[in-house]
Structure I
Amino acid sequence: MDNEKKHASALGTFTRPEDLGRRRVLYVDPWAGASGDMLLAALIHSDPDAPKLEQALAVAVETLGIPGLAVKVSPDTEGGLSCLRVQVHEEHPSARLPEELLAVVEGASLPKRVKERSVRTLRRLVDVEAGIHGVDTDQVHLHELGSADTLVDVVGTFTLVDILGIDEVVTARVPLGSGYVATDHGELPVPAPATLELLRGCPVMSGGDAGEMTTPTGALLLTELTDVWGPLPRMEVAGIGYGAGSRSRSGGANVLRVVVGECGVPGGGSFEVTGGCEDIVLLETLVDDATPEIVADARAGLMRVGAVDSWLRQVIGKKGRPALELCALVKPSQEKDVVGAIIRGCGTLGVRRQLLERHVVARQVREVDVGGHRVRVKIGCWRGEMTACTPEYEDAAAVAQKLGRTLSSVMHEAEEIARGQML
């Protein structure tokens, strides 16, 4: 069996979340830090079909075509916790140049998505190292990061995430450790420069244990995988995995934990948003030193960068001055962009946030024909009952103008057609 067929065979043994009409979430909890081998082990351990995941990892490693390269997955115990340990062995280890690493992945018979993500991740690693050392990318020496270990960690992680059918990755705050670490450039403070640079813009904290809790490869993979940084999201837990690290930890088990779960409920057919309950962030700021036009323009900008909804409240501010309160609802994954738009748009010095829960109606958008013109209609369903059928105002208004009809007649006809299609 060739490598492409081996991959297809491995992928075919798992049920994809889209087959269930649900969204599969991976939560990464690096309470003891993170490394590539810890992440690989935890992902395999999270699924009851671990032998098949282990086989898929072996196939991915085989496609790299590196003689004498082998991966061993073995059960172990860390701090009283049952876990898996992944060890990479290369018969003739060598530190590869960046172009050699990339050539190995580009020449491998990997699924397209896995190959693209792996190449992009390795290129980012090279760019970061070049920036740290102040050299061009073709002059970068990756030292231990140029080993086959890095290739296995990167390609293996994306292979397993792909097979597990993960739609979104949420990661908790990353502990970095303390003290010093020995490198080819001498002793450096923890976190190592590459680790810190790779985690730029991400939530981190110093760890209580002396030593390096999160490695550069761990930081690289976490930042490439993560869609949202935060606590464990609401989900139905489907799998839990513990991956052991190579160092000893005085404070307890040296493991990385992952939780695989599913969010949402079957939405039925082609519904783009499934009904259920989801997290939403409320952002608010008070503006008393900008004109209404500036604030209105800032509110419009929030919608352009991903706010679910936004509005203005008229309030009384300090010293009895009239003011405006700018508010927005935003999904956690878009919070950073919307906060930036609020600050840039109206010059506020702070933005309040609240994490809320909201019930969401299953919905889809249908297109109907009114007088030869397209009108989009938003359909909402709650527990199998159609509860909303609303034509898009902009579409209906444009069609009314073209046809010389009233807006209400166009909207009524579009709604009737859409309701008929739903029967």
Structure II
Amino acid sequence: MAAQVDLIDIPYGQGRFTLGREKNIQELNIGVPKSVVNDPIGQALASPIGCPRLKELVYPGQTVAIVTSDITRPCPTHLMLPSLLTELKEGGITDEGLTIVFAMGIHRHHTLQEQIRLVGEDIWRRVRCLDSDLEQVIPVGTTSRGTPIEVFEPVVEADLRIAIGNVEPHYYAGYSGGAKALVPGVCSSKTVDHNHAHMVEPGARIGQMESNPVREDIEEGGAMIGLDFILNVILDDQRQIVDAVAGHPLEAHRRAAQIVEDLRGVNVSDLADIVIVSPGGYPKDINLYQSHKALHTAAVMVRQGGTIIWVAECADGFGQETFEDWLTGSDPEVILDHIRQKFVMGGHVAASVTRIKQHAGIFLVSGLSPEVVRQCGMRPFRDLDTALQSAKHELQEEPKITVLPQGSAVVPIVTGIST
């Protein structure tokens, strides 16, 4: 009987491609994180990082603004608020002194039903809930990078500000969470434009916190506004809470980022010639817009001039009209110049993909039209084997290959090499 070949499964839509393991192929994957803490939110609030308990920071008669994510984010606000409100009540804060602000950024406003779904009906009826408004802002200063910090008026006028959210890898802010709820979450479109323009600068990448121009600008702006306290959670792929942190806006957020890195981090000690990456199959690769998150992980792991084989079915096409228009219809330098001047939803992803194309070639294994893929500046393929053979053919020596079957779920930790 023939010996079984050890295979690597690479998700694609609702199916998969397989790749035989060879000595020059490295698979980087993570397990599914499980919570090891009972009541992680309660424990986080009872043991805040870098500051006293919240109930000791407040006093009766104060007004408190709680800033949380909008409906487009996976933050489980309805699970986080009950313990938080109990802590505030123990410090003497009544429901009448509270305002819950949904950080809308430049997204559309919620329906009432969406607000209720986010916070729960009981809290929605008890506490004033507001969508932030791009027009109803107060200027509070300008960061050292020139970002005007113009903030939703009820947030500025509160005596104390709390930001809640979830922390996950973010492809240009390093990680989500922390002060990002305020900047640019409850700021003007001018603040959004200036802050996000830094996404095309060196250091603005997934998993990087220090020397990240976007993250540093966010945190400088948050300090100007006066962010007093955060409550952040870490979620698994099923959006279940596996851990939580609370406390000082910087210290607690750094701890949260470290937890995510410990759960999802993969060590990278040598850059690959070829990186094969999948977002993880359906629904993560339902369109190109959703799939791009995995591409950023691959970009950190491939050498300059190498090749990324991006495996994403994209059954629903591009998934975002502006993204498609920019990526298929503009010169790369024009795209990057546009995003430096003004943040445009969808255009920002096209700019980010364009940066990666300047670093490495992209072979796209997808169901998209080959002609359209070429218009995007990528090479089209229908199957992984053909793409890999083409990539190998262009190299003089046997390539080093890294495979990321769940590219959207991992955080690359690069050590000892220049990127």
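Bear in mind that the values in this text are calculations on the coordinates, not laboratory data. These numbers come from a predicted model, not from an experiment.
In table form, for the structure just shown:
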| quantity | calculated |
| --- | --- |
| For 74, 51, 42 (Cα extents along the principal axes in Å, calculated) the corresponding structure among I, II | II |
| Mean projected area of the Cα convex hull in nm², for residues 339-402 alone - highest-scoring structure of I, II | I |
